[in-house]
Structure 1
Amino acid sequence: MTIGELLKQFRIKNLKTQKEWASGIVSPSYYAKVEKGLHRITAEDLLAILTANQIKPEDFFNKLSANQEHDNAASFIDREVNRAYYQNNPAKIRKIREYVADSDFKDKEKILLLIDFELADVENKLADLSETKKSKLKSWLFDQNDFDERALRIYINLIPIYDLKSNLLIGKKIVEKLKNVSKPRQQEELLDVICNILIMCIEQKSYTEAQYFITAAEKVKMIPELFFCKNMLVLLENMVNYHFVHKPEYISKCKWAIKNFTLLGMPEYGEQAELFVNENLNK
């Protein structure tokens, strides 16, 4: 059963017309197409319609088929929060959070945790997340069997706040899961993870552990979309190589990688990369 079909079922049960049921939140013509499955309804509008008609969101979602991935409560909320995130709309995320907080959803605590992360991220306030929430997010990441785009984005943002041991465990799990992906976006996310972990390995002089991630990155074929990540990997790999064997060619390759950032129109990034090399190369 779709969301539109269930809305119609609730509406008929309450003896209301489509106009009455839409409650002015969306136009009657738009709502009619929602019932027919011709239009999607946003989480914000759906929750508003349910509230206007005195329907508890959890009662509505519990009626949906658990076998329909896109129709169950958690999946619907996740999708709409993700959409609000990419729309840079913290107000919408807060509104969805209010509805979830007042609900009886089975996984309410986990849903709220992920919403709180999205809100902190979109508002550039990740540093303000409590230690308890950071710890719970780490546990959630450890339990992931399928690292989708959202899980990867959460992890990439949290790498700096986790210890090296935790990052190595999660990072290796991600590499094993994504090592054979072919879509450029997924390959870029994989290389982002690897670059961030290599930076931490170099900072903490864990060069032996870095070798695993360098090998994994080398297996991702070069395509134009990956130039930035691949250039960063040239820098990091040669820093690691120089630690083991002090060959001048490794230094030269680091300098070329730094120069490439400037040529790409990112001189500030090139300056940061040069500072990173100078601070860590001779440790």
Structure 2
Amino acid sequence: MTTNTEIRHFRIDIPQADLDDLQRRLAQTRWANELPLKTEAAVQTGPVPPGWEYGVPVGYVQRLVETWRTTYNWREWEARLNAYPQFVTEIDGQQIHFLHVRSADPNAVPLLLTHGWPNSVIEFLDLIEPLTAPADGQAFHVVIPSLPGFGFSGPTTEQGWNRYRTARAWAELMRRLGYDKYGAHGNDAGAYVAPELGRIDPDHVIGVHVTQLFSFPSGGPAELEGLSEQELGYLTFLQTFQDNIRRTQNSSKPSPKPSPTPWPTPPQASWPGSPNS
């Protein structure tokens, strides 16, 4: 860990020139071609609707960009984030941005919330008031860091920010904030980080809560017994998705090799530089 332990106040203030430049870039987007979408009379057989099997359809992205250009107001979100105390500190050579909202309750429990991928601290904004000032029940001091490489915890300057390294950084962050005992919550990618935090810092983490349990088939035949036709369809889609990823990855290698293990090898839910890679 770095010896620079200073915690500095932080306020978001994106220059208007940057927002204007983004507007120009969005307006000048050159859209890629895509495969013909076979959505007419198509039946959904997996977790995504017809037309989404190979990624996000161009039409959807075009509507999203139009929203960004015409109705999305960054200044509103900037003001909403700035309504809460924000800070930055350097941990393990990386700038870490976080919200830190203390409860007025003297018995409040410190709680660290880790967001998902590709989300941000915004996903927890609606939880701050209920957690720090509940009508009844337990109150919490809330710490909401941005994952390394996300938002203002970036850019990263080196590889290796997996869930283990991130958990170690979170333990250091809570130590710097003076919290001897605290809880940890994680959503999506945060559901990988939070349990690791409990393992890495067991003397200080009093409990871990996640909103997802990532569990893939290990290969035992009995695991698939009793699954409905719809559930088997989801697994088939997952395997197809994994196969397509492997083909894409292998297509850029000088000497592609076939995958040595067929279904049901558990897919690895990871991405370059992700907390669970």
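Each reported figure results from applying straightforward, stated rules to the coordinates on display, with no laboratory input. None of these values were measured; they are calculated from a predicted model.
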Work out the source of 13, 48, 31, 7, 0 here, i.e. which of 1, 2 gives that when P(r) over Cα pairs in 10 Å bins from 0, in percent, for residues 75-186 alone is computed. 2
Work out the source of 9 here, i.e. which of 1, 2 gives that when relative contact order in percent (Cα under 8 Å, 6 or more apart) is computed. 1
Could you tell me which structure in 1, 2 was used to calculate helix-only ellipticity at 222 nm (-39500 (n - 2.57) for each DSSP H run of 4 or more, over all residues; to 500) as -22000? 1
Determine which structure produced the value 14.9, 42 for Rg and Dmax of the Cα atoms in Å, for residues 19-58 alone, calculated from the coordinates; the candidates are 1, 2. 2
Tell me which of 1, 2 gives 47, 18, 16 when you compute semi-axes √(5λ) of the Cα gyration tensor in Å. 1
